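> Read through the structures below before going on.
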Structure P
Amino acid sequence: MYQVILYLHVAGALGFFLFHGATASANFGLKREGGATQAELLIRTRELGSAGAFVSMMVMLISGIVLGFMGRWWGDVWIWVSIALILIIGAIMGGSGRNYFDRVSYAVDPDKYKAPKDKKDDPEPPTEEDLAVELAKGRPVMLTVTGIAALALFLWLMMFKPF
């Protein structure tokens, strides 16, 4: 049974990174795009990738919790560091990436996407210039480097269980 749960954990992780790759690609693409039509296609790619990443993450987390019990690792520090890392990286990447996509989405189509907090009372719909400003604010390299560093740290913790 352990092998089945481990398989689900690894498959969930691979799916998470596959779908996350789609959102990263969309993030890099938005940084290069200047038009609403292309940006909207990239936003849809990001939305679909995020949905797949969420399902994969749930498989990975649930199977990881089960593995923690099966391996009797809940008394080890490394598993708690892994959980803290998930929360910290999730907050950093989720907050930064989601805020960017929300702002770009609203600038692309204010009728379809909700307004960011600072734009809720703005009576004027966003212009092409507003879209260009929002697109320029993307930080795909920072998010990608953070994700790769987190992956390396997770692998180190799971494979070597250092403490």
Structure Q
Amino acid sequence: MGFLIIFYGDGKGKTTAALGCALRALGHGYKVIIAHFIKSSSYECGEFKILKQLPGLIHLILGPGLQAKSNEVKDTTIKGLYKILDLIKIESPFLTILDELGIAIYRSGISIQKIIDIIQEMLNYCHVIITGKYMPRELIEIADLVTEMRNVKHYYSRGFKAVRGLEW
């Protein structure tokens, strides 16, 4: 039985923390799945470029894009979760990261019980990390480890834009 780990909140570092866990697991020779639920393949994240080069890593970009409508997010999220569950059963990863799933749930109105059922099945096979600015209370309650990233200070508030290599 795997652990459910959640990194959420309005502060920077959620995906970064999850990717750090992935690197640690890969360094020990474990297989890892990383799936992104909001960002699409057209989004030029630095991590997208390097992740496909790492042995032992299965990288999926499932997001409909940052500007997608609620029904698009709902459809891609549900299909993506079932795709990942099937992949977990075949690949037997040590760790699966569901990046921005919290936001996908928030934006789509998916039944939280449906999400919990799928995640609990995933936990029969591997550890699962969920990230996102928003996180349903029900997921926080069943998680084994929860870290809230809280924004204390950010250069955005001084008018600076996102920095390539730091934010994306």
Structure R
Amino acid sequence: MSAVTIREATRDDAGVALSLLYELAEYEKLTDKFRLTREIIERDFIGPDAPCHCDLATVDGAPVGVMNWYRTYASFDASPGVFLEDIFVQPKHRGKGIGKLFFVHLARHALAIGATHIEWFVLDWNKPSIAFYERLGARQPKEWLRYSLSGHALESLTKT
């Protein structure tokens, strides 16, 4: 059996994280929005003061997956949380429990920092991932709709 490890990325892993995140962008058909660079990953994803955290999955030492997350806070519930921004396992390594190990790793960390919940988004067409999340016990809140203000609309708002 191959040895799977989930660990925090280091500066030396920035190129690997970049490559895995680009693979995720390809899978999600979002390469036109991909703006990450190695320097941005080193600045924003790695180190104790980084606003986002990056973890890697390795099989026998070779990187096969990436997970990025950051801390949140639910004001009405008065509880800290974790937002899972990205999770990706290379297709040839799927179905081997690596995704679940990522979630186990994140759940342990969330509880260790006092978080009461983990949240994330999934594309509506990504049925395999939706089924995986539901097998973990995750549920989609039906009452909330996601909105986003960006680009021209964001800039226009500042000129009002």
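Every number in this text was worked out from the coordinates using simple rules, so none of it is lab data. Source: prediction; values computed, not measured. Cβ atoms are built from the backbone, for glycine too; each structure is taken alone.
> Could you figure out which one of P, Q, R the value 3.2 for distance in nm of label points 7 Å out along Cα→Cβ at positions 5 and 149 was computed from?
Numbers: P: 3.2; Q: 1.4; R: 4.5.
This figure was derived from P.
> If you don't mind, there's one more thing I want to ask. Could you tell me which structure in P, Q, R was used to calculate Rg/Rh (Cα atoms, Kirkwood Rh) as 1.07?
It was calculated from structure P.
> Say we calculate relative contact order in percent (Cα under 8 Å, 6 or more apart) for every structure; which of P, Q, R gives the highest result?
Q
> Using distance in nm of label points 7 Å out along Cα→Cβ at positions 29 and 77 as the calculated read-out, with 3.8 as its value, let me know the right label among P, Q, R.
So the calculation was done on Q.
> Out of P, Q, R, which structure matches 2.9 when distance in nm of label points 7 Å out along Cα→Cβ at positions 117 and 141 is calculated?
P
> Continuing with the same structure: Consider the structures P, Q, R: one of them gives 36, 14, 7 for Cα extents along the principal axes in Å, for residues 21-60 alone as calculated from the coordinates. Say which.
Source structure for this number: P.
> Oh, and also: Figure out for me which of the structures P, Q, R the number -10000 belongs to, where helix-only ellipticity at 222 nm (-39500 (n - 2.57) for each DSSP H run of 4 or more, over all residues; to 500) was derived from the coordinates.
R
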